[in-house]
Structure I
Amino acid sequence: MLSPDHAEIVRATLPAVTAHGTEITAKFYDAMFAAHPELRHMFNQGNQANGEQRQALAMAVAAFAQRLTSADGPASVRLMLSRIANKHASLGVRPEQYAIVGRHLMEAVADVLGAAVTPEVHAAWSEVYWLFATLLVAEEARLYQQASCSPAGPFRPWRVVARRPETDDVFSLVLEPADGQGVPGYRPGQYVSVAVTLPDGLRQPRQYSLSRVPADDAIQITVRRVRGDGGTPDGAVSSFLHHDVAEGDLLEVSPPFGDLVLDDESDPLVLISAGIGVTPVAAMIDHLAATAPDRRVLALHADRSPRTHALRDQIATAARAMPGLHRVTWYEQPDGTASAAGEEIRTGLMDITGLSLPPKARVYMCGPIPFMRGVRRALLTAGIADERIHYEVFGPDLWNQAD
């Protein structure tokens, strides 16, 4: 994929680019937003402020370059690109915007690394970026076609027809199309982007898993209100949805995207979640209750307490129709709440040691990244093959960041 002479240059300079990655992407974003302020409406400004988006971009480009020059490059590149392309498609990223990104990114590389960026180094890393961009554009075009939407206008108006509290900080919104069109096709585990205009005029998108199988021409998303911690501000969009959106209001919503999708095979399933990561798992269980109630499923969830466990009643209702489902829930602060629909309750942090995990199981998990890293290590120790472990990250994907 990468020309041989450029591959050697990329291998030699990758440590320097990686070491300065966050500094490079910081300069890149600052320069790009200054030249193209309209792009601020597409990027999560909360993740810009806390540095996560910059870190994620630096890691993605470095990881792509490393994989291009490694023996297992093609397979690992496809997986990484699929995840990024689905995020981009849900935001309406357009092919021509890659030229803007490429120009400012290469300028930032030259600015940070200075004289080390010789014409040969610039050409090698330009090839890396344009391979990255070309592959993403092609995959995003496929996703747009599959979703029957254009990147110029992927969002449609949807009306809030019900609002239901789940916990003190989590609520579900039931949405119906407000444009006379139907509910788009959907696979359990996918998400939609919801775009809102905040009081300061900034339009901001956020991605939310569909937390229930679409029914009666409606979809359901479940939102956790993000509270600031250690001096950081509250989540802008989740707070807006919490305070300012009521039944009857309109929201802009994208088609469903995402590559953490439930398969239709017969292999046993292990569904693992923590906190608000339960949302895609809830949709998967809802789907299985209607289509494959006898499939062997082990659902493992971790939460602070029953009081903070979102969608617990919804999952319990689906579980009653699933004789092949076994549920185990860990609470750090159990309050004596009775189990629901055969749920086994344990105290403390999730510990899968000693659980009977079928070696041929397909695993889907969603939760905080440190949680998922720890669970993945335990799964590998238990004999689950790495290629059978699938995950979803809410926000920038920092999965490959060093522990």
Structure II
Amino acid sequence: MMIERRAKQQVREALARQAAVAIIGPRQVGKTTLAQDIAEERPSVYLDLEAPEDRAKLADPALFLRSYEDRLVVLDEIHRAPEIFQTLRGLIDQGRRRGHRTGRFLILGSASIELLRQSGETLAGRIEYIDMAPLDLAEISSDPKMAERLWVRGGFPESFLARTDADSFAFRRSFIRTYLERDVPQFGPRIAAETLERLWIMLAHGQGSTLNASRLAASLGVSSPTVSSYVDLLVDLLLVRKLRPYSTNAGKRLVKSPKIYVRDSGLVHALLGIDNFETLSGHPVVGTSWEGFVIESLLAAAPERTTASFYRTLAGAEIDLLLELPGNRGRWAIEIKRSLSPKLERGFHHAREDLKPDRSFVVYPGADHYPVAEGVSVIGVRKLVEILLEKRTAS
């Protein structure tokens, strides 16, 4: 099965605009494969900074990189050589004076905050960022069985494309172990792998629940600030999403803690020992797993600069996902149901009265699109993804 990543065209377009482009995404998401495909389209040189021999070439980075001024230089795993950013700034500025303004460097990074902080200090105005998440619904076949596979296995290409469910599950368990034993120590303070794995499993069990650091800390035998720092690290590594609560000055008593989601549904299932659709269907996490899968699918398709939140008052008014589209293109209220006959709850209607969204949807596993109440439509997740992609294209 061939997969054409949407990010490839985004990278091509960004390289035509900017001197440096950074592809940001978790490990094993396909950044290197995409970068190598791009590199084959033009004169280029590829350096894997996890390889000692390639890092050695950058002992004098300015001297080495000046000799490739006429080529695209791909720097993979840039966190291994953060000191290089200052050199890149000088080379980009020198190249601009000589007319070499675009397509100089393609940078790959596996952690959002590290790369953003390091490059932001030195490459402001010289770099464009492309977020590369796991595979999403718009990148796979429209066959409903493929959507089911994507939900169960998640979007990491090796997991999704694995020959069997067992092979996919083995990949994800290995992925988790690699992060725990190798990658987390690179990016954050020394954390016992067993403690972090227990936290990760607890987050998977509580998929879609509001963050209660004190409760998690008591279970793990650590402090609340320590739990918060662990969660923030998983967020920075693009493995966990904090969905912020909507804030308003309307005098409502609102829930103020963020909701926490393990971003890839396949990792949720691997953490909980769920290796196939049948097991998932009977597991207590099935509903919140579906909710997280839908949220990630919609956010992958939403126009850039869309802000996402949830709405919940202490009185029970609630909206699962609130999208504020950029450019005054509206506020969308989205309720997520794992049922072919979704029923709206009173809290959703109360929340709509509070917020008066421009459009309201109930996302469900089916394919039909029909009104369910005044101003509210039931819609399949793939159809809503397509609508958002149209908004993205028009932006």
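Only the coordinates and a few stated rules stand behind these numbers; no lab work does. Computed from a predicted structure; not experimentally measured. Cβ atoms are built from the backbone, for glycine too; each structure is taken alone.
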Of the structures I, II, the one that 4.5 was derived from, the read-out being distance in nm of label points 7 Å out along Cα→Cβ at positions 148 and 332:
I
Can you say which of I, II returns 19.9 when mean count of other Cβ atoms within 10 Å over residues 52-59 is computed?
I
Ranking I, II by percent of Cα pairs over 16 Å apart, for residues 124-195 alone, the structure that comes out highest:
I
Once mean count of other Cβ atoms within 10 Å over residues 292-299 is calculated for all of I, II, which comes out largest?
II
Going by distance in nm of label points 7 Å out along Cα→Cβ at positions 180 and 348, which of structures I, II comes out largest?
I
Given that mean count of other Cβ atoms within 10 Å over residues 300-307, derived from a single structure, equals 19.8, which label among I, II identifies that structure?
I
